[in-house]
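There are structures below to look over.
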Structure I
Amino acid sequence: MSTKKIEKLLKQALLQNGKMYYSLYEFELEEIVADLKQSMLDDNNDYIFSVTENNGHVAMVLIEKSGQMHINEKAREKLKHFWPAAYESNMQKLIPVFAKQLDGGDIPVNGVHQV
């Protein structure tokens, strides 16, 4: 799939409240949860999130420092809560980067420090 097609799918899921797929979370993200948690601890992040796309479907996971985990739409809503004034502008900047990483076979991971 092309970077532009992936970007369009990510925009639908992350900016237009599109459907996300739990089965894709299970297939691609669930297996990296322990690594995400370790990365968050190593980097002293307040939370970490990752998004993926496969065969036209999108999935997302967000993990808080407390260990609380949010999947798909709940992860999107939590990120909107963390970035109330900047969610849309941040996603407009991040989605093309995510799409390029996904097109290259990598799953984007983003650790965040609250200011």
Structure II
Amino acid sequence: MSKEAVAEPTEAVEAAPPRPKQQPRYHVILWDDDDHSYEYVIQMMRELFGHPREKGFQIAKLVDTDGRAVCLTTTMEHAELKRDQIHAYGKDELIGRCQGAMSATIEAVR
């Protein structure tokens, strides 16, 4: 039985590449008004954000009591899309005086 020499690696093992930085996060903020119903907010949260009915109700209640609510925290591009979708959602058919969609903004997470 012959012994064969095993070549030792001559190159140093390379370190793993650095992880990419995480993109900054932004909140999508829904603002309160008197021209939209809880049902409108709940339905909008379900259709635009995929939130279950209970989460939609929690957001509607927060908007009503605190004047604003965070709907989603995400990247800037996605937050801008969701803000624009809220603005394009249309008026609340349950409230006759309603003239259009709710107001939403985005703000950087601190």
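Match the computed value 95 of volume of the Cα convex hull per residue in Å³ to one of the structures I, II, and report its label. Among I, II, the structure yielding 95 for volume of the Cα convex hull per residue in Å³ is I. Consider the structures I, II: one of them gives 2.0 for distance in nm of label points 7 Å out along Cα→Cβ at positions 54 and 102 as calculated from the coordinates. Say which. Label of the originating structure: II. Tell me which structure, out of I, II, gives 13.5 once mean count of other Cβ atoms within 10 Å over residues 38-45 is calculated. Considering all the candidates, the number was obtained from I.
Given 3.3 as the derived value for distance in nm of label points 7 Å out along Cα→Cβ at positions 30 and 86, which of the supplied structures I, II does it correspond to? Answer by label: I. A value of -13500 for helix-only ellipticity at 222 nm (-39500 (n - 2.57) for each DSSP H run of 4 or more, over all residues; to 500), calculated from one of I, II, originates in structure I.
Every number here is computed from the coordinates shown, using simple stated rules; none is lab data. These numbers were taken from a predicted model, which means no experiment stands behind them. Cβ atoms are built from the backbone, for glycine too; each structure is taken alone.
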